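J.: Next come the structures, one after another.
Throughout, read-outs are computed from the coordinates displayed, never taken from laboratory work. Computed from a prediction, not measured in an experiment: that's the story for all the values here. Cβ atoms are built from the backbone, for glycine too; each structure is taken alone.
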Structure P
Amino acid sequence: MKAVIGINVEIQGERPKLASVQANYYESISKAGGIPVLIPPCSDDDLSELLQRIDGMVFIGGWDYCPSFYGEDRHASVEVAHDDRMDFDFRLMKRCLENPRMPVLGICAGAQVLNIGLGGGLYQDIPSDFPASTIEHSSKNGWNDGFHIHKVILENGSKLSQIYSRKEFEVPTSHHQSVKSLGRGLIATAKAEDGVIEAVELEGRPYVIGVQWHPERDYDGNVELFTSFVQAAHANQNALAHNGSSQRR
């Protein structure tokens, strides 16, 4: 059986409220051999049902999480995500991390909610906090004008270095925030040349990874990441089946 991969969604507006996701997220999961399923905000009871039926979880990019979640006042550059998304993303991340076998892949804001959810904090605005940096981390109009590209350097011995089998490579990037203080159990496993943390991994877990770049915008350049994630989700599925604990219906 193919692995079923949950993907959270962006929430915008009120009348009507819109739930959406950029297609390249679920297309990347499909190409890697998984079955993507979009998960909108829902109650805790419904979330418990859903988590019994997925094998891995992707947290997508999006607007900023309110700095109050990590005990800071809001910088002028911060554009806060919809309240419904923020509330649900933190509940969803908490539940995923409570399952010791659940693979998690956080992308951009998804890496940030992983870090914040484990008690870490963020640099709220890279241009302000790294004024000497010449690296363009953010992209205001990437789909029309082309995304910024910069190099990331992987830490030796990290899971990402094993996945990519290379020390450094270029990635599409679009973020003005980054990890400042690491959450509980997280280690920094990739950085940009200016020292900005570009990836984190959770120690003691088979597959919990957050990347600041956007691998879904360059599938061919990041195929190893998506295939390794889907393989980890498939291993989770097999473990549940072997233990007789799968509750899919």
Structure Q
Amino acid sequence: MRRALSFLNFVFTTLFLSMVALSVAPFDKGGNNIHKIARLWAKIYMRIGGVTVSINGLDRVHQPPYIFMCNHQSALDIHVLLAALPFNFKFIAKRSLFLIPFFGWALTRAGYISLDRDNPRRALKAIDEAARSIQAGANILLFPEGTRNVDGKLLPFKKGVFSLALKAGVPIVPIGIYGTSALQPEGYQVPLRTGKVVINLGEPITIAGKGTSYKDELAQTVRARIEELRQPGPARTEDK
């Protein structure tokens, strides 16, 4: 029953709030109000699905802009991060999401960035667009694996996200997320079961002044931090 309710909620809430976002977009140049609508969308989704989240390490993050880099194990990840991170951020998403009527249009108006993985020229353009957004003061959320892993192990990281980071020159905040794959496994559109997700934020990694030769070392550093953070921990939590 909960799964059916979650699915109906997902469909109708997504449609309704997408239309609301489109209606406020002309008056919301910075995307702040649209991001609040996105957070509401995520919180409703989680409430109906019986998902709660505990977040650790927010006290480490207080001087944006940042690039947030997180492991990716479930479609639930973006809902959890939208609901739990108290920052206005943009994310880079696959191009197919931007083609969905109303929802995709809202993503575009919110300033989220479309990535066409099959077109290197468009992908490079997306990286340049993201770098300009960061330099203008926006936070960006990235999944360096590029896609969801299905066995719990980190996939190889895409080098393009580190080219973006070095071009933008702002600190990277590594994030480990744990529990989403158990609640909403690959192939499910809504949570399969209720439960809690843990998000751990690490210390920001400063990269100002680093050149492209630092890219491989940076990727290794971020990967090691995320590997450590993607386990549940007993640190102070804030329930959302």
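J.: Computing relative contact order in percent (Cα under 8 Å, 6 or more apart) for each of P, Q, which one ends up highest?
T.: For this comparison of relative contact order in percent (Cα under 8 Å, 6 or more apart), the top structure is Q.
J.: For mean count of other Cβ atoms within 10 Å over residues 96-103, which of P, Q scores largest?
T.: That would be structure P.
J.: Kindly point out which one of P, Q the value 0.60 was derived from, the read-out being FRET efficiency 1/(1 + (r/R0)^6) of positions 112 and 224 (r between Cβ atoms, R0 = 30 Å, to 0.05).
T.: Structure Q accounts for this read-out.
J.: Work out the source of -13500 here, i.e. which of P, Q gives that when helix-only ellipticity at 222 nm (-39500 (n - 2.57) for each DSSP H run of 4 or more, over all residues; to 500) is computed.
T.: Value -13500 for helix-only ellipticity at 222 nm (-39500 (n - 2.57) for each DSSP H run of 4 or more, over all residues; to 500) corresponds to Q out of P, Q.
J.: Hey, another quick one. From which structure (P, Q) was distance in nm of label points 7 Å out along Cα→Cβ at positions 80 and 104 calculated, if the value obtained is 2.8?
T.: Value 2.8 for distance in nm of label points 7 Å out along Cα→Cβ at positions 80 and 104 corresponds to Q out of P, Q.
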